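Coordinate-derived values only; no laboratory data. Not measured: the values here are computed from a predicted model. Cβ atoms are built from the backbone, for glycine too; each structure is taken alone.
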Structure P
């Protein structure tokens with residue numbers, strides 16, 4: 001499975017939410033403490049994997065997500081489906097629903113989404 005650890009995912013989350021930022025701005029928005037050197041290593045790896053871009057503006061470098069949140073989620077779901085359910089995203093979703101503690105509100109939302117998806121296919 002692709003090497004996307006929690007530091008990389010957190011950096012991506014921040015960039016998806018806030019757009020282009022300098023490393024110090026990304027570091028300040030992390031949900032946990034991260035060393036500057038560690039963050040710079042994370043950013044360099046994400047640039048190398050072509051997931052984010054790095055652009056020099058004046059004296060500062062700005063980082064921005066290149067891959068959309070939606071495309072990364074789809075790609076990771078496909079990888080998870082391959083590993084856990086032989087490639088079936090339907091079975092992956094079913095297993096996640098079965099394994100999670102869901103409230104009635106959560107279940108109602110899932111039904112609404114499924115109903116919308118079904119209605120969209122009927123059109």
Structure Q
């Protein structure tokens with residue numbers, strides 16, 4: 001297992017790596033709307049989704065992967081009524097690439113944020 005670290009995405013909030021690679025598969029930890037410098041973005045669901053995805057893609061790229069090589073995402077969202085807006089940003093960011101995906105409504109996310117996105121990618 002090889003840890004993946006980059007300064008172009010939010011730093012871990014706890015005892016975990018931004019991602020790990022094992023046998024060419026990259027497991028990207030949940031990414032939040034936190035800037036690489038540590039600023040928490042308590043903005044709209046659209047703004048938070050965009051920043052979480054930006055972090056996710058930055059980690060994938062640091063691992064030698066890309067947005068197009070993301071195989072599956074899991075989205076944790078604090079309020080399912082926000083889903084349509086989050087999905088619109090997600091579709092814009094991914095474009096024609098459609099990874100497998102799960103959406104999980106959850107009561108609370110770290111730092112009071114609205115969305116967290118994790119992924120599995122390949123090289």
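Of note:
- Relative contact order in percent (Cα under 8 Å, 6 or more apart) - highest-scoring structure of P, Q: Q
- Computed -20500 for helix-only ellipticity at 222 nm (-39500 (n - 2.57) for each DSSP H run of 4 or more, over all residues; to 500) - originating structure among P, Q: P
- With Rg/Rh (Cα atoms, Kirkwood Rh) computed over the structures P, Q, the top value is the one for P, the highest of the group.
- Origin of the value 0.50, where FRET efficiency 1/(1 + (r/R0)^6) of positions 11 and 107 (r between Cβ atoms, R0 = 25 Å, to 0.05) was derived from one of P, Q: Q
- Among P, Q, structure where distance in nm of label points 7 Å out along Cα→Cβ at positions 19 and 67 as derived comes to 2.3: P
- Structure responsible for 115, with volume of the Cα convex hull per residue in Å³, for residues 27-82 alone calculated and labels P, Q on offer: P
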